[in-house]
Structure P
Amino acid sequence: MTAPPASAGAMRAASGAAVLFALATVVLTWPLFRHPATTVLAAPSVYAPPASLFVQSDLNLTMWVLAWDTHALVTHPSRLFDANTFYPALSTLACSEHMLGNVPLFGPVYLATGNPVLAHQATLLASFVLAGLAMGAYVLYWSGDRPSALAAGFLYAYAPFRLWQLGDLHVISTQYLPLVMLSIDATLDRGGGRWPVALAVALVLSSLVSYYVGYAAFFLAVVYLMAGVIARGRRALGRLPSLVLALATAAAAVAAVSVPYLLLQRRRLIPHYEALGFANVGFVGMMRFGLRGLLWNYLVPGRDVFPHFLTYTALALAVVALLRHRSHPRAALVAIAIGGIVLGLGPVLFTPRRVVPLPYQLFARIVPGFSAMRVPYRFGALASLGVVSLAGLGLAATRRFLHDRGRTRLAAVLPVLVIATGLVESTPRGLRSTPMMVGEGVPAAYRWLAAHGDGGPLLELPTRPGGPVRESLAMYYSTFHWLPIVNGYTAYPPRSYLDIMKAARHLPAPEALAAILERVGLRWILVHRGEIPAARWPDWEHTLDGALRPVAVFGSDLLFEVGG
């Protein structure tokens, strides 16, 4: 192993690698960054229907979440969780992931430009760069081999788990996981106070990015720490308290931010899936594909199922590491990969004789908040982490073997070949981008509301056409005016929203509008006439004109004031 690099030469090398990762990201995901200020991923180019519909909505949701986080933290941080959606409900940010761990990347760009699209794309780009650098630093620590470290960085940053889920920024923000392992190793080997702090920061950022990544990060830390102490013996025990303190501090920080979620779960707005027998579509993987089918996803490429493919390049090099690297961290990395695969199986294993409970079910029972996790396959990130880490060590061992036998040219070119073959296996084809309205391109109605909305609550109608995409767009466009809005998109909508939408489905009946106005104190109603069948518009017009004051017409968008 080598000391964590800190010299000027190491910094230059890291800077060069960062530039290389940034350029590679642009090339491999083209055309996603061709117009980063005005376009995002077109979900159907990566995801099959119906998932593509929800992922496109998730993209809008993600931009809103990160923009709201930034806006709230610089204006009213104490009201962070009382977001502007699903008015008049409270704690509405907790209806989705808060994604605060990505705010350090998103926030500066958003504050400088006011453009949530550019800030999202910058965060996506930074995630790939940081993932590559973090894995490279870990492999360099154990091998001292810079080319192998760079290749491992490529295999991790552009693993199928990340590249095949480009529409889920929070899910693929696994860039801090290698730093969890590196921080533990550096502390156990050299002591000091810097690396325990780095461990705590990596755990907190991972958890604040996404609770899926967070639970994976803490699982990783516990398993890797136990393996590291066992491998080093008594000499590691004296440095164990600082790492335990780092774990406890990180857990306390995450728990403090998670209180709104636990309160919503207590109110049964966020389900306890363990208590419900895991009755959710997210848990049907085992029933649908069986154990063999789920494991097969790690060995055979198949983007339409689960993005678990580990690539033959990484698997082959991982086998080399198992054969050649006989000491720590081999066993730890194997345990992490297996742990990720087992957690990814979900709560139960179906056998011909009986249903066997798996660790996922135990964690859902005893770990606070874990019972709200509804997509087990996301823990497959740990399999990618473990296998790629082993692959980096296997590549370094192969290069040493070739050097010892005088095959220096082959040893020199091998990392390039590894990068090339890995990218051929993982790079998605046919990516497309889709435009988003920003700046002067934002529909005029929202720009008018930004200037004249006066903080009044807004409802957008109709509610059915466009479904989740329309509701998520209302959230996205609210980042340009920040008025309280009734609309919203989430897996766990508040009951007040469901009641209002139930009434809205009966529009244009006058009593439906009256029921809405009785349930929520509105100032503005924005009607998208283009989404209403022409034959039904006279009925809408009669109802709206009879109860509301017309304010302005913006093309096919009509703005009304309540009680004006």
Structure Q
Amino acid sequence: MSIKEKLDQLLPLFEKITSLTRQQLPVDQRDPKLLGVGVLPRGTLFSCFHEKHLKEATKLFEILYGAPDFAEFLRLAQQAREIVNEGLFVYALSVAVVHRDDCRGVTLPPIQEVFPDRFIPAETINLASKEAKNKPTEDIVVQIEDTGNILEPEYKLAYFREDIGINAHHWYWHVVYPANWSEEITGKVKDRKGELFYYMHQQMCARYDCERLSNGLNRMVPFHNFEEKLEGYAPHLTSLVSGLHYASRPQGFSLRDLVDVDVQDMERWRERILEAIDLQHVHNANGEEIPLDEENGANILGSIIEASSNSPNIGFYGSLHNWGHVMMARMHDPDGRFQENPGVMSDTSTSLRDPIFYRWHRFVDNIFQQYKATLKPYSKEQLSFSGVKVASVQVNAKQSNVLTTFLKEDELDLSHGINFGTDHKVKVRYQHLDHEPFSLTINVENASGDPKHATVRVFLGPKYDELGNRLAPDEQRRLFIELDKFHKQLAPGKNVINRNAVDSSVTLSHTYTFDELRAGQSGSEDASEFCSCGWPEHMLIPKGTPKGMEFELFVMLTDYTVDNPEGANVKTICSDAVSYCGAKDQKYPDKKPMGFPFDRPIIARTAA
């Protein structure tokens, strides 16, 4: 069976999910394999951060993943669609499609078309519904509604937080890296998964602070106190699965005990993790010490803090990050007495909309930074590549070394996810940040006399703080965003490297729509696999200011033969956005710590 034929059978499973009723397939008609699922009621919001929800999703994934062939996999998925919770079904099926060998080459439909209600304000969907009813014989395009105004300074960043592409990226990342991934059941290792959890979210925070500086706002204040009163937030989203709004958070609320976990548990877990960093080791469930060394420390901490199934001792260190998301989403109705929906922090496809997401993740990142502070700053030897020197770098755009950003119009098709009662298209027109096309020209001198394999690392960081003062290197390092990382062979002597921004190792340049997938546009049988995971290409560059904002471009070359764990010429699978998403079923293709060389404290006082 071809990829196209498989896709044609899978796509209907993802369509009109919001129209499913609470009616379940009768128990006597179910495959015996599916008898253990269907616990989380349909019509409620699924959260992959919630331990019980995740447990059931993992069970369904294991059933789907364990199907002996594609036909059986499809049959079980079709039945599961009529049994389990809607969000849980899409999550578990997506994880199975991404990881099953017989689905290699199959591209998932975009989550923003599966659940448009997670991305588009309720007012806009309401307007689209009215237009579709009043004009049933026409294609409909409605303009997206604003979700706030300038009375709230944070609204200046709505274009970033509510960007459809970055929220979809976050959802896909957690599909590619599920918290409950089992290497025993799948036989597939998620290399450095804990460290990648730390790095991908650290980069989101760095990007958010770059956008804050672009809008004349101070850098964010990290969440730091479990008693603190939080800022308010109104998401303007209504779940079509439950019929209820995603809860707003009134100003001044603080974390409250849930049925499953107390605020005191969170404080205890944080103290235990910080103590482990100070002692430079953690204890596993048997009481044995595991060192937090240079090579594995960040990966172990990531598994503990998230927490994932790789945590060496989840009973002792808990699940700080995941329960933090659930607590922040439930502070308005902690014991469920009002039967309210949770807030957007409960879902990976909506949580980036909330300003507290970034403050919470800066709090998480600060724990990692305490660990990084226990490591020695990089030596000159660790930072140099013998005989190789970057002579100059130029950004090629309409004006050299100047990039222009702008707002660009785009459309999202609602009609695959929502049943409007018409065969015509119903779309929303919205704007997103974008930048002019650009490329880099890097002049490199190889004085070694021999050909060399190099890893080219490209970062971008703001030059000045909110007061206009030059950022010290150790402050600036946490604001550097990775733009690209790639392999290049250097000839002896002078080399000119040209690199187009669309080839960046952090971005996904195109998201295939339902219609494009149906038309067979997602790639041929022999094409390298398209994995849907990656930072959106249109958000690669921060917004900047109308007058122009100075950023510093950092380009560094390191020895690729030392960096690459698989040797110099291994083809990676799903390598669209390898920096943030890794290479599927293979080792992370860079032995250096993620974020190198900005992952450790810098003792130099100036950049020179």
Structure R
Amino acid sequence: MPHYDILRLGRAGWLPMVASFFIGLALSGILLFQAWLISRIFATLYAWDFSHITLLLGLFAVVLLVRPIVMLVQELLVSRVGRSIKLDVRVRLLEHLNKMGPFGLSSKRTGEVEALVTDGVELLEDYYGRYIPQLGVTIVTVTVAIVLLFRLDPLVAFVGGCAALLAPILPNLWNKVLDRRGYQHWEQYSQMNAEVVDAMQGMTTLQLFNNVEQQRSKIIHAARTLLSATLSQMRISLLGSAISSWMVNGGPVIVLALGIVQVWHGHVDIAQLFWCLFLSYELFRPFQDLSSNWHAGFHGYATAQQALGLLKARTPHDDDLPSQAPPTVFDIHFDQVSYCYPSTKSRATDDISLTIGSGETVALVGQSGCGKSTLLGLLLRFGDPSSGKISIGGIDLRALSREDLSSLITLVPQEPVIFDGSIADNLRACAPEASDQQLRELCLSLGLDDIADIDELLDIRVQERGSGVSGGQRQRLAIARALLRNTPILLLDEATSALDSGAEQLVLSTIENHRKKLSSEGRTLTVIVSAHRLETVRQVDRIVVLSKGSLVEIGDHESLLLRNGTYAALVATAQELIRS
């Protein structure tokens, strides 16, 4: 029996599900009427009374014509249920994944999530479109059939009712095992999909390290495990089907045998025995339909559980505060901020307090894993601090809508996403109103004329994931796109790591010119730079030094060198590497 949360997941298909239930009832009513007609035809032939045979055969012909039409309507409704629910669940899953953000998804494999959203959701149609409506149809039809049997003979009705109760109970014992195997089957399927996605995404790396065979072995192992889970599940399923079929086919035999005994004792006549025979089949037929629909839909049940688990996963927006208008000043304040990723126990940031003034340029430096990218992610609200809070202009981030926060901050990551399309299409993704002249001037200032002549540059097509341009060109395109957004806060997370010193100076100069332009309009630009290459950050207003998630030093380049602390050690290490 589906529980409430499972039913709520399919809420978009409730209306066609109810319609499918009533069509199923109509079909069962037609089948009951057909059973009565056949019993009357047999009784008439047995009694050699042909006065009504023409009428009975005519009605039987009408039933044979109407029944396929009703079945067609039922199939159309099943398709409608599936279409409504699949669209709704996919949208809800994607929206929830978007709310979870990169931090929330850090513990989940891409292939597993992809399998759930694509193939997994497809499996919901049979469960919601067939099994759930048939569950209601079975309850009503069996009740009506028992009542009709009771009118024939109470003893026959009692025995038939008891046998009917056993029909779902015995297979249900196997269904509990089948549920567990179905869940394991889906787990193995998603694992195999994850391995394939990993291999496809990392094909170049696998070839470079001559590791293709090892990855192939992992995929083969995952495929064999999936095959084993599938066969195990099929064995359990077939055994359950055998039990169900035995009950469905044996039940009418029991009822018929008892009916013959009742005829022998004179409690039931021959005409009623024919009705008892065909009615007993209709008493057990819904269980057979229910069983076949369950075996078609139990994968959907496992998927529904997976989808519910994902939809119940916490997101940063679960802790939203009452909404406030976006700030008009843009100083940033980290107040004793700590954060721990869901997949780890250690803190990525630990009790960090930091204020960044509006219009200031600040650099975050430190060894890998010190918490630089985590701080930037928290500012973008990819996750909420485990403790402490972050505010912009005195307003807690949790009081800002996603749209308002997005209008304040732009991030340029180390590996930016460039979409399939022309360079102009990629740049106008953030500034649809930008003229060709504006785009050309910006590209020229960033040295992007190394891709093509400036007059042809905007029409150059860039393929998926930026294929066709170098890593440094991708980064400069991403920076150009970010500057076109004109947000008051710009985050550069290793955004110039693929650039040589000359190209990097062009980028820094362009950002500074952009700042001056905004200043002339009475606006500010706050820039936060995360960098490993310390030459990048020497000219910033302040340098924030992080170590193992904690803020250990803060100041400008010269003052930090004089302290002879962590920053000085980082600079010395960098110089030693250059000399070597």
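From P, Q, R, which structure was Rg and Dmax of the Cα atoms in Å = 25.3, 89 calculated on?
The correct label is P.
Mean count of other Cβ atoms within 10 Å over residues 505-512 was computed and gave 20.2; which structure, P, Q, R, did it come from?
Clearly, the read-out refers to Q.
Among the shown structures P, Q, R, from which was the value -9500 of helix-only ellipticity at 222 nm (-39500 (n - 2.57) for each DSSP H run of 4 or more, over all residues; to 500) calculated?
Structure of origin is Q.
Every number here is computed from the coordinates shown, using simple stated rules; none is lab data. Only a predicted model underlies this, so the values are computations on that prediction, with no experimental measurement involved. Cβ atoms are built from the backbone, for glycine too; each structure is taken alone.
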